[in-house]
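Input: structures, listed below.
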Structure P
Amino acid sequence: MKGFFEGSATALITPFDESGVNYDVLGQLIEFQIANGTDAIVFLGTTGEPSTMSFEEEHILMDYAVKKVNKRTKVIFGCGSNNTADAVMTAKAAEKFGGDGLLAVTPYYNKCTQNGLVAYYKAICEAVSLPVIAYNVPGRTGVEIQPATMAKIAEIPNIAGMKDAGGNMSKTMETLRLTRDKCDLYSGEDALNFPILAVGGAGVISVVSNIAPRQVKALCSLVKAGKTAEAIALNDRLLPLANACFVEVNPIPVKEAVNLLGFHAGVPRAPLTQMESANREKLIAAMKTFGLECHA
C-alpha cells in the first residue's frame, strides 16, 4: 500500500524518571512535535528504548499517546522483536489502543534468512489491519532486508513501506526501483534524508527532529516542492546537528539534547549510560551553531 504518510515523522525519545515513564514530559514533547508540524510520531522505536521497557509499560504508553495526540497527527508504534510471537502481540496491542500504524524492526540476534523475513512480516501483517512499515537497520540487528526481499514483502497488502537505515544508497535505489508502485520508502538515517527524499523517498523517520522538528519538516516540504537549492542549504545546516546526535549510540546524544532544550527527559536506561563529557560539549557546540538555545 502507498500513501500512509508523507513528510516528517519523529522517532520520539521516551522520558524516564526514577518511577518510570515521565508522562508530564512525554506530553510536553508530544505538544512540541505537533506545534512544529510533524506529520507522524513514532513511539517505542529504537530511540524510545522499548528494549528496556516491560510490556505493561509499553501498553500504558500506547494508551496515553493515542489519547494525548487525539488524532492531531499520526501515531505509529514500534512492535518489532526477535520473537515473532512477541511482535504479533505488541502489534495487536497497538491496534487495540488505537494506533494508526506500526514500525516493525527486523528480528535481531536470531539472524533469520531472507525467507524468514518475509514470513515474519507476513505474520505481523496478518494479525492486524494497521499499515506496517518494515524497518531495515542491519547495523543494530545483524539482519538486512535485501531489495529483492523487500519487493516480496511489499506484496503483503498492509505493508506501507520500509524505513531504510541501512546506509547504502545503492541498495536504497534498488529497493525504490523494485517497490515504487507497491509501497513507500522512508529515510531512517538523518545524514541521508536529503538524498533519499530526492530520489523518491516519501518522507523521513528522524532522530534529529526530536530537537529540530520544524526544520526537518521544512526539508521534506522543500524537496517535495522541487526547491532543490533551498533544500540543499537547509540540509547543509542540519547535517552537523544530525551528526552530533550520533556521536554516541542513539538515543544517548539526542536524549541529552532534549534535556539541553529544557525538557526533563532523564537519562537512558541501562545498559546505556549518560553522555561522555567531551561528546556532550560537541553536542552543545552543534546545537548552538544551529541556533538552538541550550540550558547547559
Structure Q
Amino acid sequence: MGSMTLAAALGAALKQAATELPQDVVRALLEARERETSSMGAAQLDAILENVAIAREGSIPMCQDTGIQTFFVEAGVESPFLKDLKGWIGEAVAQATADIPLRPNTVDPFTGRNPGDNSGRFMPFINWELVEGDSVVITVLPKGGGSENMSALKMLPPGVGQKGIKKAVVEHIVACGGKPCPPTIIGLGIGGGADIALKLGKKAVLREIGSHHVDPEVAALERELLEYLNMTGVGPMGVGGATTCLAVHVEVAHRHPASLPLGILVQCWANRRARVRLNADGTAEVINS
C-alpha cells in the first residue's frame, strides 16, 4: 500500500489483521498439512485453511473472536507525533469496530458493562518502546480469549535450569489440549520479573514463523521445544496428529538470582498481526507484518 494518513493506515492494518492471515503463518499451516498422517488432524487443517481463504477473499474476520486489540509501538524519539499517538490509536480501534466490524470485546471486570467500541480502562492496550529516529512503527496484535486463557506464568526455582523450563512448557501445553485451537504459536519469556516474562512472551509471538533467536543457545532451545511439543500428539484442534505447534519463540531477560520466571504465551493458529509505519512528514503506510 502507498502513503496515506495514519487514521487510514491504522484502519487498513486493523482490517488486514482481522481478515488476512500473514503469509508465514499460512506457509506453516500448509507445511503442517503436508506432513499430517492423521485423518482427523488433516481434516482440521483442511478446515482451517479453507477458513483462511474464505476470510481473505471475502474481507471478513477469520474468527468470530476478533480479540482484544493490543499494540506494540516502536516510537522514534524525534517523531513530532508522540503526544498524539495514544488518542489516534484509540480512535482507530473504535472506528474499525464499527466498520470491519470487530466484535466488542472489552468489558468492565466487575460489572461486565461493554462500551461497545473496544475501548475502556487501559484499552486498547499499548506497549511502548522508545527507539532512535523520527519514524514510528505500530504493530497490532488481536489476541483472542481462548488462547489467552491458556497462557500462564510459572515462577520456577532457579536450580531447575533449562531442563525444568522444558518440562514446565511441555506439561502445560499437553494440559491445554485442544482449548487454545492448535496448532499454536508459543511465545516464551524467560527471566526478568513476573510481568517482564509475560510481556516478553507476548512480544515473542510477533516474530515471523521460521525465524530464530540471535543467540544460538536460545535458538537451539526453540527448536528442541518445538520438536518435543509436536511429539505430544495433541494435534490440530486437539484431535491428535503430528502438529501441535507451528513455532516456539523465546525472548530472555536477566533475572534475580532467587527466581526464574517463565511466561508462557499461547497463540492460536489465527496468529493475526499487521504493522504501520508513521513517517515524520505525517504520511503512513501498512508494511509487511
Structure R
Amino acid sequence: MPRALWDIPAPAKLNLFLHVTGRRPDGYHLLQSAFMLIDWCDTLHFERTASSRITREDLGAPLPQDDLTVRAARALQTATGCTQGVRIGVLKRIPAQAGMGGGSSDAASALLALNRLWRLGLNRDQLTQIGLPLGADVPFFVRGRNAWVEGVGECIRPIDLPAAHFLVAKPLQGLDTAAIFSAPALTRDTAPATIAHFVADPYGFGRNDLQPVAQTLCPGVALSLDWLARQGLSGRMTGSGSAVFARFPGAVAPQPPGQDWQVRICGNLPAHPLYGWAASGG
C-alpha cells in the first residue's frame, strides 16, 4: 500500500457558454452549460498517516482552515468508516472567485486520490454522491469528462471537444455567485438549447447570461473583455466569473491589461488526468 501520492493535479474548467433557462419554486436556477477541462491546475500532495487526523499544509497562497480538500477527506472518512488519516499539501494556482471551479476540483481530486491511497475501492458514482454536498461542480470533476450540464448541475452528459487553446484573464477582483443570481436584472428565460446546435460550433455557441450583471458588479470583467477585443478576440466570462477567456491561435500571451491580472494560455483536456482512478460504477 503506498504511503503517499505526490503531484496530484486538480484542473480548472471553463464554461463555454452558460444559459439560465428558468427558476424552480425553491429558488434554484435552471442552467444549461458546457464544461471544459483545461490544463491550469492546482497541485495536491497526500501522505497517509496511522492516526485518523486530517491536516493540511498550504504550499502557496493561504487557504481557509476548513477548505474543500479537508472537507472532502472528512466526508470520505464519514461515508466509509475509514480510520486512516492524511497530511494534505496544496499548491494553489487556480484563481479564487474566477468561475473556474478551483475549490471543487481540489475536492474531487482529493476524493479520487484518497479513495486510492486508503484503498477504499469506491466507484465514480459513489464518489460523486459523497462529493455533491461539497459543491455543485464537484460531480463534474469526479466524473472526469468534458460535459453538457443541465438542471441545477445534476444532469451531466459527457461530450467530446476538438483540441484548442484559450487565452484566460483573471482580474484581481473576484465575484460573489450569490450576488449575481440574486440580481433582478439577471436573464432567467433563455430558450433551451440542444447538444446538436452546440457541437456544430462549440467555441462560438451561445453566451454567458451571468456576464451583463457581473460587469456591473466587477469592473475588471468589462476591462478584461475590452482587452481581449483589442487583441482581435471574442471573449466571454466563464461561470460566475470574474475570469474571461477567448480561443487563442498564438503562442505568446499579450501583456496583461493591468499589473494585478493573471493571464495564461491554456489548452483543453480530453479527460481529467485522474479519469482512470475509479471504476465507472452503475
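Readers should treat all values here as calculations from the given coordinates under stated rules, not as data from a laboratory. Here the structure is a predicted model, which means the values were calculated and not measured. Cβ atoms are built from the backbone, for glycine too; each structure is taken alone.
Thinking only about relative contact order in percent (Cα under 8 Å, 6 or more apart), which of P, Q, R has the largest value? Each step should come with its number before you reach the end.
Details: P: 19; Q: 28; R: 25.
That would be structure Q.
If helix-only ellipticity at 222 nm (-39500 (n - 2.57) for each DSSP H run of 4 or more, over all residues; to 500) comes out at -12000 when worked out from the coordinates, which of P, Q, R was used? It would help to have the intermediate numbers written out before the result.
Working: P: -14000; Q: -12000; R: -7000.
Corresponding structure: Q.
Looking at structures P, Q, R, which one was distance in nm of label points 7 Å out along Cα→Cβ at positions 131 and 235 calculated from, given that it came out as 2.3? All intermediate terms of the calculation are to be shown ahead of the outcome.
Working: P: 2.3; Q: 4.1; R: 2.9.
The correct label is P.
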